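Just below sit the structures, each encoded as structure tokens.
Read-outs throughout are calculated quantities, based only on the coordinates presented, and are distinct from any laboratory measurement. Fair warning: this is a prediction, and the values are worked out from it, not measured in the lab. Cβ atoms are built from the backbone, for glycine too; each structure is taken alone.
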Structure 1
Amino acid sequence: MYISGVSKDVSKLFSYIEKLNDEGKLKILIYIFSLINNNQINDRNEINPDLKLDDDLKILKFSYIGLSDGHCEIFIQYLISIYNMLNKYDKAIYVNNNVEGLIYTEEEKIIVHMFENLSFNDKLDIIRELFIRYDNETYFKNKITIITFNSKLNGYNIANNILKFKESDLH
């Protein structure tokens, strides 16, 4: 792992992610970024936090980590296009902030379930590691063309911004 000081749950989950093939890793990225885009990475694991009138709810948004919130949706659409190119038969689409057409294997479902049951801080650590590995081109086993997040930010910068967010009182 590139980041240190993580919980056993984070290390264990990432060891499962590392064993996936590139298609599975891609689906995990799409899943997690869809959660971020829908404000579902929050400190109370609320499914629809936008419906809450609670100022103390801490929600991970791209704008809190140095990117515009629109970057998330663009990134998801890019990942879906890569998925569709890799998987010639199944086609995924992004409609109304939801990804449709992804079929998860049992192993991927276990990883998704494990991610959903992590604490907010552990989820942030997984996301930090994903940003670094994706940007350093060490996430996928094969060479997959990747887009950068921002001309001024690399994966380490974004991971550091997530750490600052994690330690802050932003909401």
Structure 2
Amino acid sequence: MTNFKEIVTKAVIGKAKKTSSNEFLLTPEEVPNTVLGCWVINHKFSGSKNSSGKVLVNGSFDVNVWYSYDNDKKTAVSTRNFIYNDTMNVPLKEDHNLNDASEIIVRCLRQPTVSNVKIEDDSVRLSIEKELGVEIVGDTKVKVSVEDDEDDYEEIFDEKDIDEIDEVNDNYLNEASE
């Protein structure tokens, strides 16, 4: 006879990804003439649940801008740390809820990169794109079938339960063939 048991375990109950593009303004010490290069480093982030039941990703990264100034006669690098907050509405499977026991895992699927840069007045305007993925791990139940067959065990014997033979006939095979 087969019946079912429920196992409570941790599993991914929600998963989503979001691509975002944000604009940032960096004002270097000198007035830039030309942007020669820019890059994003030191990306750090973490996720948490906010009061409305959505996932809030808080992060930061450093932006380095290499530029020329003084009529393109000198160059310098300006560095600035930027902080961002992204809110993600992660759809949950079945009837699960995002609660304090849920674990929120944030992954960077595509590192922040500068997609557009331009000089405006005395500042550098940067468009930075990134893609984040969020997984929510929570308690869930799994049903498994259990067979209750009591006769599926193989019986084994201890050596002391086996009868010992006192005498062995060495000519048994010869006598049997005659």
Using distance in nm of label points 7 Å out along Cα→Cβ at positions 28 and 108 as the calculated read-out, with 1.2 as its value, let me know the right label among 1, 2.
-> 1
Identify the structure, out of 1, 2, from whose coordinates distance in nm of label points 7 Å out along Cα→Cβ at positions 76 and 156 was calculated to give 8.0.
-> 2
Origin of the derived value -16500 (helix-only ellipticity at 222 nm (-39500 (n - 2.57) for each DSSP H run of 4 or more, over all residues; to 500); candidates 1, 2) = 1
Relative contact order in percent (Cα under 8 Å, 6 or more apart) - highest-scoring structure of 1, 2 | 2
Rank structures 1, 2 by volume of the Cα convex hull per residue in Å³ and report only the one at the top, that is, the highest.
-> 2
Comparing 1, 2 on distance in nm of label points 7 Å out along Cα→Cβ at positions 84 and 116, the highest sits with 1
For distance in nm of label points 7 Å out along Cα→Cβ at positions 124 and 140, the calculated result is 4.5, so let me know which of 1, 2 that is.
-> 2
